[in-house]
Structure I
Amino acid sequence: MRRILIATSNPGKLRDFAGAALRHKVEIAGIPGFSSLPLAVEDGLTFEANARKKAEAYSRYVPAEMVVADDSGLEVDALNGAPGVHSARYAADQPDKADANTDDQANNARVLQELKGVPQERRTGRFVCVLAAARDGKTLATFRGTAEGIILDSPRGTNGFGYDPLFYFPQIKKTFAELTAEEKSNYSHRGAAFRQFLNWCKDFTGN
């Protein structure tokens, strides 16, 4: 497989996928005309449910093509797993009812406010990513990747997106926002899930 269609308009996600695909000589592309397609409803209670919904919905617009969609977010232990599936809308008054994503800086600010006064040893959390591969409206497989880290009390780094500036990865003593897309793919939740997907692709027969 030389080209994979990703169901997203998020440039950060496309950059992450491209970084993970680079060494495998796989081309990452968005779905043609994606911005004009009706938005998939992301009302699932889990990352997997939302990834499936998106992959199935968008794959119907590109018949016979394999489409990959992901749902991902940050789980903070001291916040009982929040922001979780509401990560992209966390700054909204009611994240579970918000119609659109909220600004990255606003989302980060809310997490920092809610963690104010929490000592470092309790600021543990993880990034979670679930990928769903679908064709013609049917999910073919799902893949889950995680990355364990610590939530800092102030942002560091200018790369990445979302909560990357707050997510400190002890193994390399850097935040995800201090890494290039290719470096990040070695450690990130999205890179881990994508590598599982690529290994699965090698054995996929198309049936």
Structure II
Amino acid sequence: MQKFRKYLASFVDITDSDWKLFSSKLKYQAIPKKTVFLQLGAIENTISFVETGAIRLFIPKEEEDKEVTFGFSFEGELISAYDSFLTREPSLYQLETLADTTLWSISHSDLQQIYDVTRIGDRIGRFTSERLFLIKSKREQSLLNETPDERYRNLLKDRPDLITQIPLKYIASYIGVTPQALSRVRKRISESGFIA
């Protein structure tokens, strides 16, 4: 839980009394690897801080190799099907652990209370929204403006944890290519001498 406090303290001053109230609302979860913990069609009720582990956001398909992976979250980051969390409507995608994962989660109703009664509530909400929006925007711009080679190179630079923790089929889906095309991209990048 102290990792989460340190994370929040990086963008907002947290008094001991605000932290005491906020942390009293957090629920700890330990989720095994390869567990879908938010199903398609469920309403997202939490925002969580990833204490350990890795998570992917994906659109399931009848054939597993057709699934669309469009996001990841790692240790020290927030995770939520945030559009469902905000709108209170069913999620159009799922969240799945890619490793044994531990989370500290706060419910929608508890977060509303934090917004109302603490000095830090609005700042936490604004920062969370801004952070999740920037991740989404960066990915969309990448898909529209970069080649698969550029997207993969940027992943190597920005998120080296992806390459070591995530199956290549999910990385291929994330950058918008087939696993076979990713093999060719990796070969070209390797031959060019690119080092992350």
Structure III
Amino acid sequence: MSQRNLSSPFDETTIRSLHVGDIVTITGRVFGMRDKTLIHMFDERHKSPVDLKGYPILHTAPSLKKVGRRWEKIIIGTTTSTRMNRFTPLLLEQYGVRAIIGKSGLYQDSLDAMKRFSACYLAIVGGAAALETVQIEDVEKVYWPELHPEAIYQFRVKELGPLIVAMDSYGRSLYDEVRLSVRRQLPCVYQKLGIANESLPG
């Protein structure tokens, strides 16, 4: 396990150097988007107005206010990623996205795509929106503002994190490994509770 401060955008070498369990922070540019954004892009077939190649995507629907021509932060948190699983392989293949930042992880098809296209999933600490908002230094631009709060947000960040590499480009998933560890320990737990083996889940 290593600790790294990464600068975006990322190349393949950087992503391949990361492994499950590594702790990273990110400085540079991150793009925020969520369900409606991705539906607009892939189901409704609108091409992204900004080049996403090499950049990390943050799953978010931020609370912002518009002051003149600028968008200012109120609070920027992170949402659950699993709802957006079906869009992840498309983001990696069609747009060259290198990392997804979110909560709760993604499914096997996304993990397979990360292995194929050299990308990773970075788990952020849930409930830490106040810290995250400070680490996002500026909202540089909002694309498709009519979709706010589910537009595309171009953020400038400084040491965003800590983020845990939870799914890497080699096909490892921290979520799968934790589930497997729990299953292995269940018989001992049930035995201590006096529950018969036939009562164990399959």
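Rule-based calculations on the coordinates, nothing more; no lab input. Values in this document were obtained by computation on a predicted structure and should not be read as measured data.
Structures I, II, III were shown, and Rg and Dmax of the Cα atoms in Å, for residues 110-149 alone at 15.5, 48 was computed from II.
As an exercise: semi-axes √(5λ) of the Cα gyration tensor in Å, for residues 14-125 alone, calculated from one structure in I, II, III, equals 27, 16, 10. Which structure is it? Source structure for this number: II.
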